[in-house]
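Q: Input: structures, listed below.
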Structure I
Amino acid sequence: MKQPHFHRIGTMFRTRALIAACAGLMLIGMPQTGRAAETTPAGLMKIRHVVVIYQENWSFDALYGHFPGANGIAHAKSFTQVDVKGRPYKVMPRPWNRGGFDMRFPARMPVAPYDLRKYIRPDERTGDLVHRFYTEQQQIDGGRMDGFMAWSDNPGLVMSYFDATDMPEGRLAQQYVLADNFFHAAFGGSFLNHMFLICACAPRFPHAPGPMVARLDKNGMPTPDARPGHSSSGDGAVTPDGYVVNTAFSVNQPHPAHVPASYLVPEQTMPTIGDRLSERGISWAWYSGGWDDALAGHPDPLFQFHHQPFAYFADLADGTAAKAEHLKDEKDFMAAIKQGTLPAVAFVKPLGPDNEHPGYAALTRGQRHVAAIVDAIRHSPLWKSTAIIITYDEHGGRWDHVAPPIVDRWGPGSRVPAIIVSPYAKRHFIDHTEYDTTSILRFIESRWDLKPLTARDAHAHNLLNAFDFSQQP
């Protein structure tokens, strides 16, 4: 059942907001070329290819909360969830799916994590859950992690999980490295976290149409907006000061044909990791499932336009040679593996059916897809010089018991799984280092000695603790 979107005001929340604001100001004031004190090992030069596989919408506890040795559900101090007035829920409602109650699930379940396998198979689909910029901050609730039910449109699903330990990606995590302290970089959903993956930044949309702009209360949280065309929750796509934080589409192609031109995000000019690599003559590409069809004007029904972050940038605009060179279809990635022509840095964004997103994709199909990509690399000559990073864009609205660190106004958000696979990755290792999505940028920058993009990636922890370069391929 949908909950009304009111903000539960509390001293801890206001204190956290103030600390976050101060932290954000401190980061903005830091030199953009500054780096955390970490020594780059000489063995890092053995890595000549970095492959980032970016999946969708699962918190850490929702997939690996029972992974042996990880900081999982057994370490949670409380499962309490409270309503908008701070009162503990006694039971969870039956989940929603496709506009109605999902009768595969019982009504009035206890408020605690529960195994989805009791009711459905992991190759079946569930309903989706809201995952938006301001909403996730309300769910985190000052670090108490007790607002997930109150601030969800599907509260009966927020504490559900599949134990993925023995699924295809889980088996890779058992063999190589599972990072159990990895947070998605920005609060909310896919759009902003895809941006942070490539630029560690929030896009700008000055003078966005009024219905796109979030309506906030005096505490900086969304308030219901009954005006026609506006978000009913007030959690709009654009902040009042002009940053795009929820789903919006680029003025460049591809974008949905039905979106009015005035609602399309203007071309961005901030530097991306692609710019840094190109400046040094280092090859790179973004490979997206269904890209060619989308550009041709007949996108797959599950092609997600807002999962294509480089398409929002001016130097990769429609008609440019750079767009043709760097933005490609996932089938080109598989061909490059076979031909031995993989660029130094490759981002892989699977098409909807393969990305594990609850609501429109099945978990097991996405897991098998990722494992097939890894196997293709492991059985090629590229393997001996490659590092593969598998992670998720964001939590998808699901609960996790670990409070994220406080960095700036953008995040980080909740924990998500991250798996590092490489002949130089440690074996059977759980990495407890605190990371977020921008740690991937930091790793790429360290390998090729690139200038950081913003304070976020400059001061993110590297992924180097996941590697042992004394190992032989």
Structure II
Amino acid sequence: MNHILLFGAGKSATFLIDYLVAQVMLNPWKLTVVDNDQKLLNSKLKQSAKTRGIAINVINPEERTPLIEEADVVISLLPPFLHKLIAADCLRLGRHLLTASYLDEHIKSMEQDIKDKGLTFICEMGLDPGIDHMSAMDLINKIRNKGGEITGFKSHCGGLVAPFSDDNPWRYKISWNPRNVVNAGKAGADFILHGKPEHLPYEELFDPSRLLRIGKLDSLSWYPNRDSVAYANIYGLRNIDTFIRTTLRYPEFTYGWSNLIQLGLTREDVFYETDGMSLRKFFKEHLDANNFAEWLNNTVTSRFEESRELLEKVSELLDAEQEAGKDIVEALEEMMMIDHEGNLKTYTLDTIKREAAVTVASRMHEANLAIKQLIFLGLADDKTLINKGRCSAADILLFIIEKKLMLLPGEADMVVMLHEVDYLLEGRKFRASSSLIAIGDDHKHTAMAKTVGLPLGIAAVMLLEGKMNIPGLHIPIIPEIYEPVLKELENFKIVFKEEQIEI
């Protein structure tokens, strides 16, 4: 009897477990799910002759190894640093392995041995990384097959809150591992721009002015992922003009997170004794030590001052327009000006007035938002006690977002993805796009869990059915993986919308 073994029953495993249970019930297969929390296992899996949940200490080889030995296909949703234990056992015992995590150097060092044993290891088989690779390579190969020369590539992906559950000043709620949110971007970001490698440090990463639109959603903000450059080579786009892989958030989040970085709230080298400490006490102690008054003046007060000065200039423009003769107003109806990016553009007086109004509204919103976001996190919260012993500022921030930004019953998340590929064909310039918007069912059956878990489940079933005969170490960038998986995902309403325009 074919046997699937899944390590990990956390947030990302919900849809995967449901999918695998349905598959083993239709086939002469068995499913074992392993976690360190038996209560969690019991909440997600009914014990039966074909399905079981076992709580073990995965670090203990005496508990772990016999379970791997029983399996045919192993799936690991454990933290990335534990994959090497599972991978070593799978290689030694001759078992296929699937993970949703980035391919690390330890597993990469096994590449030849994996192939020699006729095993299939697939890493980066989740959402991001995972579905992003599959859908990107599908679009790239369609362009190549019709003779297009690719010049630019941007891939954006984000786990967000669904519009109907978007009710806090951060416009964000946690649907996956919150520690990853706190640690995001700390290594900075590497990408290719204008044909050259670029690096952005952590302090400059979260810029809310980098905007895009997808479908009917509000404007989204993006920040570059840690290492895009390596994937330019993997995708076969080494000499490309632009190659960027990014994370999507709403602009309010990127603006707020930039403020948290400036205030030192993501630091791992500043510690506090938190037993008996309220959130208000923590914020006061930390912000007093990090020049909060000066930051407040620079970040908030300055925006009010900018708004006041801009309103005065608009008022002066209106007065001058009223006093000027008709001929002068008509002469000034259009003028050439340099915009903030250094481009020469044509402006009208009405355009200037409209943009000034938008700028004033934006500055006032930012000033108000900065304080609202801090208050939402607990700036004035005397009731919530941390009680975590000695913790870093980053650890306390993790505690805070777990308390304040979690999805609640009746709420849902959303996964959004967009690929933009510029290319030349027969002397003309085009932009092809492929986009996905997926809404979760509820706070447990999230879009994040669906898009992370289902690719793993589909690949496991294909391996057991003998439909994925690709021995070796892979990520899902080859047609043998992405074509059948993307087709099966469509049955779960994970469908990409493709468009093309001439530019």
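Q: Which structure, out of I, II, was Rg and Dmax of the Cα atoms in Å derived from, given a value of 25.9, 91?
A: Numbers: I: 21.1, 63; II: 25.9, 91.
Considering all the candidates, the number was obtained from II.
Q: Here's a follow-up. Upon calculation of P(r) over Cα pairs in 5 Å bins from 0, in percent, for residues 142-389 alone from the atomic coordinates, which of the structures I, II produces 1, 5, 10, 15, 17, 17, 14, 10, 6, 3, 1, 0?
A: Values: I: 1, 5, 10, 15, 17, 17, 14, 10, 6, 3, 1, 0; II: 1, 5, 9, 12, 14, 14, 13, 11, 8, 6, 4, 2, 1, 0, 0.
Matching structure: I.
Q: Identify which of structures I, II gives the largest calculated value of FRET efficiency 1/(1 + (r/R0)^6) of positions 46 and 294 (r between Cβ atoms, R0 = 35 Å, to 0.05). Kindly include the intermediate steps, with their values, before the conclusion.
A: Values: I: 0.45; II: 0.05.
Largest value of FRET efficiency 1/(1 + (r/R0)^6) of positions 46 and 294 (r between Cβ atoms, R0 = 35 Å, to 0.05): I.
Q: Which structure, out of I, II, was helix-only ellipticity at 222 nm (-39500 (n - 2.57) for each DSSP H run of 4 or more, over all residues; to 500) calculated from, if the result is -12500? Before the final figure, lay out the partial values.
A: Working: I: -6500; II: -12500.
Here the read-out was taken from II.
Q: Can I ask one more? If mean count of other Cβ atoms within 10 Å over residues 86-93 is calculated from each of I, II, which structure is the one that comes out at 19.2? Intermediate values should be presented prior to the final figure.
A: Working: I: 13.6; II: 19.2.
Value 19.2 for mean count of other Cβ atoms within 10 Å over residues 86-93 corresponds to II out of I, II.
Q: For structures I, II, which has the highest computed value of relative contact order in percent (Cα under 8 Å, 6 or more apart)? Could you put the intermediate results ahead of the total?
A: Working: I: 28; II: 22.
Once relative contact order in percent (Cα under 8 Å, 6 or more apart) is tallied for I, II, the winner is I.
Values in this text are rule-based calculations from the coordinates and carry no lab data. Here the structure is a predicted model, which is why all the values come from computation and not from measurement. Cβ atoms are built from the backbone, for glycine too; each structure is taken alone.
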